[in-house]
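Some structures are shown below for you to check.
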Structure I
Amino acid sequence: MNGEAARHLRWWAFYVFLQVAAHVVLSSIGAFFHFLLGHGIGLVEGWLHNGAWELALASKAIGLWGTHRLLRVRMYRATGLVAGLREGARWPSERAWVVGVFIIAMLLFWGGPEAVPDNRGHLWAQFTAFGGITLWLLADVVIAGVLQELFPFAEKSRLRLPAYLVGFALAFRLAFPDYFGTALLMHLHFLTVMILAGPSARRWTESAAYLLLAAAPAAAWLGLDPLWGADFSPWRLARAPAAPFLLAIWMLSWAYYSLRHRWREFLPRR
């Protein structure tokens, strides 16, 4: 591993540490003031649960902004966050649509969604979950793009994605107890958005398309939310997707795209 890749990994580790630390500090401050007001443990736990996505997004924003800011303080010429988003803004390619639609379709087909009538009125919570999981995962793509610009891995490096996944897994494990058994699904979402973003991690619109088609609907409307489960979802899956099923549909989605793409080479051209 060369020096650039090593620095890339150190800054990725710092970003993970910063967001986890921010989450712990924000949660502790909120709990402290609740206890100061004489609120019981049940009320504090309810506050932490109901505000889980707000805390998660605030922590991620602190990690993203703090890492980018410190990079600039250290005199690295990092592209501005807004400028980087503008640079990578383009219409998503077909693979983002194919993979996203395939995964959500398989979840619907296999899971057998059933209505939860008591949750129909929680529109704000559903909107929060939809936007929350999208922004939460896109932040990792944005910081990966900044780090790849400053300290590039080789385009065909086999270390980059595993290193990202380890950092994501640690952040997820340390900040969010997996009460709802969605850890594997979230890790697959993360791998997908990183693959779609490309070696430069600049194709963030492709990652966003996948999240809007698959990850966000599954979390907000099918009860596959990592922080809320089906507590506010209008539907839940009658059959929870097991690990073999999740791994199978994830691999099939990419295989389907690859085969579909290759078959085009044999079709007659107009």
Structure II
Amino acid sequence: MPPIRCTALLLASALALPLAAQEAPAAPDAAGPKPCRELFTTAAAVTDTGVLQLNAGAQEARDKEGGQARRFPSQLALGAASWFDLRVAWSGPTTLKDPGGNSQSGGGDPLFGGQVQALRQDQAGLDLGAAYWHKLPRASVEKGIGTGKADDTLLLTASRTEGPWEFDGNAGANWLGRPDRDGRARQGVLSLAVTWLAAPGWNASLDTVALGGSAMGARTLTSILAVSRDLTPDLTVDLGVEGGWTAQGERWAVDAGLVWKVGRFWGK
């Protein structure tokens, strides 16, 4: 889908927020701002106890050298306790096309990890916690989809809600396996997402991530603007447009997806 068309669709959705909010009742859990699907930044809150939640998306991207990428990432999160959840993810079926038009397709890398919430806003003024991910190197190196090396990510997470606004920040690092040698390259990560409850059931988020330079690549800075809509108390859809601020970032990307609370298996 061309970027101009997608941007127009996103803007039209934003302009339609007040009218749509009058036509559809607000979801019972939409009293406060709710960040979009984890586009870059991870909120400090964990999945509700006993709830299985699916995040699924589709992304079409083009880099600044003319290459293209199409991905279908997904994630399952299970609330193991009020302060901890388990997560399994997959970067999904991936198609890469170089500037010359040659394409390669294959499956992405699986990931697993979890998140803890150590403190809540009513206790410390902030929701505070940590998130961890481990990537299993299963994607094809020959096709350029994977590196063939395992990666790890550790993030400190912080969130605060003020009226119709929520602020989510992450700080941490990636430890990236070097494709051409032993050892790993450490890469700093810093991100901030600001979410606005525009109307009952409607949220708009601006999510920005900065990745530090490493032996694996130069520094990058990327932002994504997204709008989400609660269709039911258990189903939310979103649409976003992404752009890179640095020479190494993507020229543009369009991202659409959903968050679905599949069901509660124990707890209230």
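Kindly point out which one of I, II the value -2500 was derived from, the read-out being helix-only ellipticity at 222 nm (-39500 (n - 2.57) for each DSSP H run of 4 or more, over all residues; to 500).
Numbers: I: -23000; II: -2500.
The correct label is II.
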Value 0.80 of FRET efficiency 1/(1 + (r/R0)^6) of positions 98 and 242 (r between Cβ atoms, R0 = 25 Å, to 0.05) was derived from the coordinates of, among I, II, structure II
Name the one structure among I, II that distance in nm of label points 7 Å out along Cα→Cβ at positions 194 and 226 of 1.2 was derived from. I
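Work out which structure the value 26, 14, 13 belongs to, where semi-axes √(5λ) of the Cα gyration tensor in Å, for residues 130-249 alone was derived from one of I, II.
Details: I: 26, 14, 13; II: 31, 16, 15.
Matching structure: I.
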Computed 29 for relative contact order in percent (Cα under 8 Å, 6 or more apart) - originating structure among I, II: I
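Read-outs: derived from the displayed coordinates by stated rules, not from any lab. Nothing here was measured: the structure is a model prediction, and the numbers come from that model. Cβ atoms are built from the backbone, for glycine too; each structure is taken alone.
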